[in-house]
Structure 1
Amino acid sequence: MITLVIHGGAGNITPAIMNKEQELLYTEGLKVALDTGYSILNNGGAALDAVTAAIESLENNPLFNAGRGSVFTKKGLHEMDAALMNGSDLAAGSVAGVRNIKNPIKLAKEVMLHSGHVMLSGKGAAEFALKQGLEMAHDDYFFNQDRYDQWVEIRDSDLYQLDHKEDNLKGSIPNTDHKFGTVGAVACDAQGNLAAGTSTGGMTNKRFGRIGDSPVIGAGTYANNKTCAISCTGHGEFFLRAVVAYDVSCLMEYKGLSLQEACNVVVNDKLVKMGGEGGLIAVNAKGEHQFTFNSAGMYRAMRNSDSQELVAFYGV
């Protein structure tokens with residue numbers, strides 16, 4: 001069974017903070033990404049290419065905190081992270097702290113296929129992007145007035161925000177409207193091969209070149225044909241410490257847990273005990289999928305060859 005699953009971030013996503021217009025915009029954004037990636041699978045394409053295409057679509061949509069919609073750092077810049085992993089051979093590529101790359105997920109793919117390395121960062125990653133002929137974009141391309149206004153509110157403080165809203169971090173004022181802004185996709189193709197990818201703009205007002213779990217293989221992104229493909233979204237520090245994506249795979253491989261059981265243990269038990277909030281999307285080589293999150297909601301969508309399709313925001 002071919003399957004594509006995508007997410008656009010998690011957090012306190014409830015009907016109270018979403019109006020009908022926003023619901024329509026997010027639904028359209030998720031559906032466009034789903035159509036883009038699934039058409040590749042439906043035409044016999046590889047999971048890796050479907051994941052890349054779906055994430056590229058989400059990166060091009062300013063609604064999501066990745067690519068064009070990335071938030072502002074402490075210095076008023078955009079520093080983006082992305083990762084991609086192929087389940088058939090465990091090949092992986094990731095980039096961290098990159099600027100002016102129109103689609104960081106495409107750069108992660110180039111790192112995987114052509115660099116001889118797994119992770120590149122900062123100026124070195126940009127140099128590699130130019131060498132590979134990837135499309136660059138001026139700072140103006142990434143400018144979003146709402147994101148800018150959110151940054152201006154806290155840029156002179158030591159606060160930082162998870163995507164749009166303040167969380168109880170670094171002395172910030174607790175606010176229940178926070179979102180963990182990340183996009184991701186996982187897929188199972190007609191050959192039973194898996195792939196996973198994740199892309200993010202990180203935290204508003206982040207400092208010191210902060211990097212979260214998204215580009216770290218095994219923490220925010222992981223794929224292995226033997227077990228599953230995972231893309232995470234949440235408070236990255238906790239996902240890093242819990243090695244969330246790989247932990248799900250390990251529970252399946254070494255303890256024999258099902259995809260659903262493994263996801264539930266990691267997200268709703270292990271992370272909760274640590275104080276970590278967020279979620280993940282997952283698929284196995286049978287094409288079975290999971291959305292698992294301990295936050296109020298997660299922007300998510302899926303489609304498979306068994307005529308199942310879903311676009312959803314809120315918890316069930």
Structure 2
Amino acid sequence: MLMQKFSLAIHGGAGTILPEETTPEKEAAYNFALKESLKAGYDLLSIGATALDAVEEAVRYLEDCPLFNAGRGSVFTANEKNEMDASIMWGKDLSAGAVAGITNIQNPISLARKVFEQTPHVFLGSEGAMQFAKSLGIELKPASYFFSQERFDQLQNLIGTDEVSLDHGSSKPIGTVGAVARDNEGNVAAATSTGGMTNKKFGRIGDTPMIGAGVYANNNTCAVSSTGHGEYFIRAVVAYDISCLMEYGGMNLEEACRKVVNDKLVKFGGEGGVIAVDSGGTLCLPFNSVGMYRGWVTEASDFQTRIFK
């Protein structure tokens with residue numbers, strides 16, 4: 001198989017995205033946003049930037065786009081707040097950073113990167129993560145920046161119940177955003193960011209900021225970003241499991257991804273998908289749900305975006 005110089009894939013969430021509930025206008029809007037995110041990462045890779053820079057930049061675009069459940073488009077908790085989680089990992093040396101339960105931060109993925117670049121830690125949460133952000137002089141956005149009437153209405157439909165929602169059964173964005181890349185030097189990286197679940201309580205944290213579940217990157221195998229029902233992805237340790245099947249089980253990227261997403265997860269009810277790239281630049285974007293907002297590009301191919309199978 002021809003080795004790509006660089007490769008990039010992104011996702012904007014996965015779930016029961018029904019074609020009959022997706023208007024041509026909505027589909028065009030999502031495809032445009034996905035392509036712009038790809039361009040943001042591609043422009044860096046094409047001039048020799050690192051995979052780490054590329055996945056951060058691609059995710060930053062998605063965090064700034066209100067169509068997706070991350071950053072500006074984050075859903076509301078039961079306390080009518082926007083709490084965000086993010087993680088990023090560098091396959092070259094296994095550096096990783098993550099934040100959870102943060103508020104008022106425009107780009108959580110960039111704060112996650114700062115964790116491993118400027119502290120000896122991997123994972124910072126809630127108040128501590130916010131203190132760290134303030135120590136860096138990061139500007140906090142007002143609550144109005146994150147407010148969406150559509151998101152607020154979603155919460156009102158669940159207030160007073162114990163139900164949570166990933167927006168399943170609609171064409172609205174679901175779960176997370178993420179990116180994976182391989183750069184010209186053969187290094188891989190992965191990044192994932194989310195606003196979590198509508199009406200989530202008790203400081204619930206999903207798979208997104210958990211290294212090995214929502215994100216993983218290792219130059220010896222692959223880089224993975226997950227999207228779906230986080231509780232299942234945590235229990236299945238999805239991202240690391242794909243890497244393990246390659247490193248210890250001898251599988252190639254597609255075999256490992258299919259085994260985890262279309263077999264292991266399905267057997268105990270886990271809905272969602274992953275995007276992944278191996279050390280040779282091969283991409284794989286499997287999902288077991290009706291749809292997944294996704295896109296990909298390589299040094300040798302044009303921009304591609306899809307929503308449905």
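Read the figures in this text as sums done on the coordinates, not as results from a lab. Given the structure is predicted, the values throughout are model-derived calculations rather than measurements. Cβ atoms are built from the backbone, for glycine too; each structure is taken alone.
Going by mean count of other Cβ atoms within 10 Å over residues 269-276, which of structures 1, 2 comes out largest?
When mean count of other Cβ atoms within 10 Å over residues 269-276 is calculated for 1, 2, structure 2 comes out on top.
Comparing structures 1, 2 by distance in nm of label points 7 Å out along Cα→Cβ at positions 53 and 125, which one has the largest value?
Values: 1: 2.5; 2: 3.4.
The structure with the largest value is 2.
Supply the structure label, taken from 1, 2, corresponding to distance in nm of label points 7 Å out along Cα→Cβ at positions 21 and 253 with the calculated value 4.9.
Details: 1: 4.9; 2: 3.2.
The structure behind it is 1.
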